[in-house]
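Just so it is clear, none of the values below were taken in a lab; they were calculated from the coordinates. Here the structure is a predicted model, which means the values were calculated and not measured. Cβ atoms are built from the backbone, for glycine too; each structure is taken alone.
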Structure 1
Amino acid sequence: MTKKKVLIFGAAGFVGSNLVRKSLAEDAEVTAVDSLEPLLKSTMDSLAPVLPRINFIKGDIRDQQLLKQVVPDQDIIFNCAAQTSHPLSVQNPVWDTTITCIGQLRLLEAMRDYNPNAVLVYPSSSTVIGKAVGDVIDESHGERPLDIYSANKGVAEKYCRIFHKVYDLKSVVLRFPNLYGPLGKNDPAFGFINYFIHQAAADKPIEIWGEGLQTRNAMFVDDATDIMWQAAYNPKLVGETYFAVHHDHHTVREVADMIVNVFGRGKIDLKPWPDFRKRIEIEHVLFSGAKLHYHTNWRPQYSLPEGLRLTKQRMEGGY
């Protein structure tokens, strides 16, 4: 059987580096691209153990000559290239826009021109909706994003839909919740759960703003990479957007308590809300993954305690 050729942008990031490992486990021929932008805290450390098994290219998704080189002949393309910090996106909105929106457009143009048969899987964010209206959030919920990152993710989603309608390009958009797992960044700007994990692992305080009663949907990164691979093979999903979320929801305080319990270290420290973060806080969420489940029968495999235990195991084992 011929190996699938897989192209991953943002391959040194959290999701990207886990996706590289998933793709290798699927016996794919992997081309991994990352700009290694210092502001995004991406380094080669996340890829070092698997580097001999992949074709790594230091490059930028906005580089049209690079796209002309790497897009042809690929079977599956995963675009994980993004500036993933909500606060940084507001502080530097043009930079965020060029990566997420211009990068996505140039990739879609390259697929149209050089490889119209490839499948693009785009990991988006559940935060595109902003504050929830109503009890349960599904794909029919309106979009009123509260920060530039979320707004641009929503725009990039729509580029996929337009290129599918106009040029028949095959793309699937998956809106993920708060992902966590090994290779996550030790910085609160890039996701609170991974930051909490690093704090606990170092036996440092876990700061929670307010009482931590706001609800979140947390999903282990292996579940995310699993559905990304499934999406690449399922023609029923092409041209659509789906919430790929966990069926369980937890408060931020519950998440922190579980992390402290699993790692056996760290402590919780309640702090007042910073004004800036309060302004972009989405508060409570309750997502439904029913649409995706209907088309694929997929459900996340790992509970939060199970995912945290695996994260600890891999962090200690040099994953």
Structure 2
Amino acid sequence: MTYEISAVRQDPQFKTFTAKPVAGALGADIEGLDLSQPLSDEAAEEIRQAMVHFHVLFIHGLDLTPAQHVQIAKVFGDVQMGGTIPRLEEQPEVKKQEYTQQAGIGGDVNMHADDTFKEIPSKCSLLYGVKMPPAGGDTIWINTEAAYAALSEPMKAMLDGLTAVHDLADKFGLNKWGMADHEARVKISEHYPPVIHPVICVHPESGRKSIYVNEMVTTRIVGIPDEESKTLLEFLIRHLKKPEFQVRLHWPETGTLVIWDNRSAQHEVMPDFQPQYRLNHRVAIKDTVRPQAPADAIRSAA
């Protein structure tokens, strides 16, 4: 199946706001939606539909309080708590993602979907630019459904039944020289042991298939030799990162909210802004189901 770009596909029309595509594969600017007040039931349903269809939504020119940020986030489900990122004392649902010259930007420079090292990764994220650098620090999102659709049919058939290990300790259990740190790996694994997810997943709402591996925490494909696993993962990561599957945002210095579907989009930050300061507020939404392989999705629907 060929994934239709915005120039030729039929995008839905919404009654409560306007959605303007910003790239061929994914992304839309949302205009005419007042987030200073609770959304009507109709607007809430339409913004959820827009996220699934466009994968990433951009809303500019805002002045959101943390409470308003949480208010719009809850339109998409229950807020995900826990994790290691600091939270606002006055609004603990909101994570404070602060990048300083000393702190660095860590794993965000690798393309990834959030929380795939968990049994049930997050459903979506809402990221608000509080203070963004005037240059650099762009974020790129990719459409993993479009990437799957662009594969050859023999490759799709081979991948559909495979699973892969997602291991946070393998990426972050390192010392300052980039060497494996046994103590750090043990500590991370105690909180987040390796999990296995399908290589190809089916979106629970749209029914579309996507590639569900990432360069941050996917370490190997189960059931095939290490050399084949390494080669296949490298191919899939290169394929996912092709420009035709991307949308890129240079953040205004303040006031932009981005909402993305973590089940069909991956993202990474460009590490070209330090020593400039960057501050985001982020709210993640819990999912209720594990990522499903095509065969599992068929059985669930039966």
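Structure above, values below:
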| quantity | calculated |
| --- | --- |
| Structure (1, 2) behind the derived value -11500 of helix-only ellipticity at 222 nm (-39500 (n - 2.57) for each DSSP H run of 4 or more, over all residues; to 500) | 1 |
| Ranking 1, 2 by distance in nm of label points 7 Å out along Cα→Cβ at positions 24 and 256, the structure that comes out highest | 1 |
| Structure with the greatest value (metric FRET efficiency 1/(1 + (r/R0)^6) of positions 48 and 136 (r between Cβ atoms, R0 = 30 Å, to 0.05), set 1, 2) | 2 |
| Distance in nm of label points 7 Å out along Cα→Cβ at positions 168 and 288 - highest-scoring structure of 1, 2 | 1 |
| Relative contact order in percent (Cα under 8 Å, 6 or more apart) derived as 17 - corresponding label from 1, 2 | 1 |
| Label whose coordinates, when mean count of other Cβ atoms within 10 Å over residues 200-207 is calculated, return 16.4 (choices 1, 2) | 1 |
| Structure (1, 2) behind the derived value 43 of percent of Cα pairs over 22 Å apart, for residues 144-223 alone | 1 |
